[in-house]
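Structures given as structure tokens follow.
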Structure 1
Amino acid sequence: MYYNECPQCGACLDPGEHCDCEEERQRQTARIMAMVRENKESHQMELVLN
């Protein structure tokens, strides 16, 4: 069977298919960073619960 492999995550892709692992990783990072902030006094990371 013919397939391509994603160099980042190793997923088996159909010919011409584009893997979205990098975009998904960036979305997850942005989502997590939106929930965290640095305390200006203690310089520790705080979880922001809205």
Structure 2
Amino acid sequence: SFRHARHTRALGLPVYRLPSTSPANASWSFERKLAAWREVFVHHGLLVEGAV
């Protein structure tokens, strides 16, 4: 949930609003969800750009 974002930011931690991977979020295509999640993973060095 994004409800606690301001508290997390107050600790100096980055906060990202990402789409749920749940089927309930059907307005976003799988590819669009994947791109949003991948961007954050690449930004933090958890995934190499262009991998997978």
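Readers should treat all values here as calculations from the given coordinates under stated rules, not as data from a laboratory. Keep in mind that this is a model prediction, so the values were computed, not measured.
Using relative contact order in percent (Cα under 8 Å, 6 or more apart) for the comparison, can you identify which of 1, 2 gives the largest number?
Numbers: 1: 20; 2: 23.
Going through 1, 2 one by one, relative contact order in percent (Cα under 8 Å, 6 or more apart) peaks for structure 2.
When Kirkwood radius over Cα pairs in Å is calculated for each of 1, 2, the greatest value falls to 1.
For which of 1, 2 does helix-only ellipticity at 222 nm (-39500 (n - 2.57) for each DSSP H run of 4 or more, over all residues; to 500), calculated from the coordinates, equal -8000? Each step should come with its number before you reach the end.
Details: 1: -8000; 2: -11500.
Answer for the origin of the read-out: 1.
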